[in-house]
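Q: Next up: the structures, one after another.
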Structure P
Amino acid sequence: MKDIKSYSLEELEKEFADSMGLPKFRARQVYKWLTLGVSSFNEMTDISKELRNNLCNNYYISVAIVEKKLVSVYDKTVKYLFKLHDGEFIESVVMHYKYGHTICISTQVGCKMGCTFCATGKSGFSRNLAPSEMLSQIQSAQNDLGVRISHIVLMGMGEPLDNYANVVKFLKLVSSENGLNISMRHISLSTCGLVDKIYELEKENFQLTLSVSLHAPNNDIRSRTMPVNRRYPIEELLKACRHYASATGRRISFEYAMISGVNDSDECARELGRRLKGMLCHVNLIPVNNVEGNNYVKSKIERQKAFINILGKEGITATVRRTLGSDINASCGQLRRQTLTDES
C-alpha cells in the first residue's frame, strides 16, 4: 500500500497516469480532498465508486486520530495526543496568538538525542514520521478546532534534521500553493545542532526560521545537558549558524533553557554574548520545564532580567518566552510518556 498523502500534486498526476492511465484532473480532484484532511476515500464524493475502490486497494490515507485532548483554562492552548495507523502516539500543541493559530508538531515518534531537560527522549525512539503524518497533525487540529492554522513550529517530539528527507518533503508540501499554502516565513524549524544537516538545509534556501537549541555558552555545560555536543562542539555549531544566517539572510533564533545554578550565571551570559557577537540572531530564554528525573529548577525572574541585560551590552537581543499551557504540561513528550506508562 502506498502513502498517497506524501505525494506532491505533480507526483500524484504522474502516479495516476502511470499506474491507472488517468488524466491529470483526476489527480487534482483527489489531491484537493487530501488537502482538506479526509480520512477515507469514500469521502471523495465527486469521483466514481469504481475509482474509490481502486484507490482503497492500492493506497492508504495517513491520519492522526485524536486520542486525548487537553485545553488550558488560562490561555486556551490545546495539547493533542494523536494515535497513528500503527498504534504509535505523537503530540502536537496549538497556541493562539493575536496573529492567528500556531501549531507545534512532532517529526519523530520519540527522539534519539537524549537532552537531559526534555521529556521526549525519556521514552526512547521508535521511528521517523512520514511527510503525510506531519501534515495530518495540522489537518486533524484544524478540523477539530474549526480554525485555520497559519504558523508552524517543528519543535515537538523528535529532532527534525534527524528525519531530514521527510521533513524537507513535508516543508515543500505544506508550503505549496496547491496544498495548505502556509508560507515558509511562517514556519520555524528547531534543531539541537546537527551541523552537517544545517549546511544541507541552507542550500534549500527555504526562508524559514532556523531555531537552534543552544542552552549553554560552552562545551562543558552543553555536553553535560546535550549529548549531541560531543559530536558537534559548540564552535562547529556556531560556525554553521553564522554561515546559515549570512547565506539565507534569515535571523537565527537561539533557544536557551534557563536552569538555576547550571547555565544562568552572569559569566554564562557574558560568554554567550561574546560567542554570538556580530551574528544575525536573537536569544529566546525559556524557563526550564520540570521533567521527572532531572531535578532542574527554573531560574528566578531576577536572573532572567540580569541575563538579558548582559546580552544587551554585547549587542544581542533577548526575550523570555511566554509560557503557554502550563496547566496541561504543553511541552511535548510528557503526555505520550504518561500514556505508555499507563498501558504497560
Structure Q
Amino acid sequence: MRKVKFGVIGAGHIGKRHMEMIRRNEAFDLVAFSDLKSPEECFVDAGLPYFSDYRDLLKAHPELDVVCICTPNGLHASQAVDAIQADCHVVIEKPMALTRADGEEVLHAALSKGKQVFCVMQNRYSPPSIWLRDVIQNGTIGAIHMVQVQCFWNRDDRYYGKSPWKGTQDLDGGTLFTQFSHFIDLMYWIFGDIHKIQSRFADFTHQQNTDFEDSGLISFEFVKHDALGVFNFSTAVANQNFESSVTVIGEHGTVKVGGQYMNEVETCDIAGYSMPELPPSNPANDYGHYKGSAANHGYIFENIEAALSGQGEITTNALEGLKVVDIIERMYAAGKRPAKQR
C-alpha cells in the first residue's frame, strides 16, 4: 500500500521527535523538513531534503499527505492554514493557536478543504489519566464536589536561555499555553467546560526572561457538574519540577493523581471500590536541565495512522484543540496579567 508522506516544519527537540516517530512507522515516509536553521545546526541528517522557508517545502512537495507543525506557538495557526491550503492534513503541537480567533481559522480551513487536524495532547494516553476519566465518567466516585489541579514546575534561565522565542508574548504566549496546556486539556477531557472564572496572576522570579506571569491562582465552576474547581500553577519552583496533580472530592470518595507529571495514582479512597493495577506510565520527556510531560508521541502517530486509514477516531481533534485555547484565553481574560518591561 502507498505510504503516507510527511513533511515536518520546525526541527527543534519536538520536531526531531516527530521525525523519529515517522521513521519508526512502516506505513509512513518522511519526505522533507523545514527550519530557519541549517540541517547541521538542527542536528538532522543532511540527506533529508531541507528548506529554510516552509512555504518552499509545500510548493516543492505537492505529494505530501501530512505536515507536522513543530514551531514556536505563535506560528502554529498560520502555518497550519498554509499546509491545509496545500491540501495536507496537519499535526499541530500544543497549543493549536494563541487565540481562539486564530484557532477558528485553522478549523475553517480544515472544514473547507476536508482535511484532518491532529492536536498533540499526549497526556491523554497516560494510564492514570485514562483511569481517572473512567472513574469520573462511569459515576464510580458519584457526584463531583471539588476539583483541584496543581502544576508546580521549574523553568529558569536554563530553559528560557535556550531559545529566543521562549518567554515572548507573541511567540510563546504564556505559561498556560506553553507549560500547562496539557493539564488544561486533561481537565476539559475529564470534567468538561468551565465558567464563572476568577484569576490572579503574579511574577515572582521571571522579570528578566519572560513577558508574562510565572504563577497564578484560578477558580471556576464546571458547566456539567455542580462542582467547584481551582487551577494553581507556577514555574517559579526552585531547582526542579515539583508536582502536577489533580485531586477530586466526590460523593463516594477522594482520589488524587499526582507525581511530577500526573503519572501516578497517589490516593484512591472510594467506598466499595478496589483500585486496579494500571500499566506503567512512560517516563517524562527529558530536555537535560528540565523535564516535560510524558513521552507519549508514539501513541499520537499510531492514532494518526489509524484515523487516516479509517480504523479509528482522532484522539484530540480540532474542536478539542480549539476548546483548550478558548479556556486559556478566558482564564487570562479573568485576571490582570503582570505588566512587563524586559
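Here, each number is a calculation from the coordinates, and none is a lab measurement. Please read these numbers as outputs of a predicted model, since none were measured by experiment. Cβ atoms are built from the backbone, for glycine too; each structure is taken alone.
Q: On Rg/Rh (Cα atoms, Kirkwood Rh), for residues 28-91 alone, which of the structures labelled P, Q is highest?
A: Going through P, Q one by one, Rg/Rh (Cα atoms, Kirkwood Rh), for residues 28-91 alone peaks for structure P.
Q: If Cα extents along the principal axes in Å is calculated from each of P, Q, which structure is the one that comes out at 70, 45, 37?
A: P
Q: Then there is this: One of P, Q was used to calculate helix-only ellipticity at 222 nm (-39500 (n - 2.57) for each DSSP H run of 4 or more, over all residues; to 500), giving -9000; which?
A: Among P, Q, the structure yielding -9000 for helix-only ellipticity at 222 nm (-39500 (n - 2.57) for each DSSP H run of 4 or more, over all residues; to 500) is Q.
Q: Given a computed value of 0.55 for FRET efficiency 1/(1 + (r/R0)^6) of positions 148 and 308 (r between Cβ atoms, R0 = 35 Å, to 0.05), which structure among P, Q does it belong to?
A: Source structure: P.
Q: Out of P, Q, which one gives 4.0 for distance in nm of label points 7 Å out along Cα→Cβ at positions 20 and 244 as computed from the coordinates?
A: Structure of origin is P.
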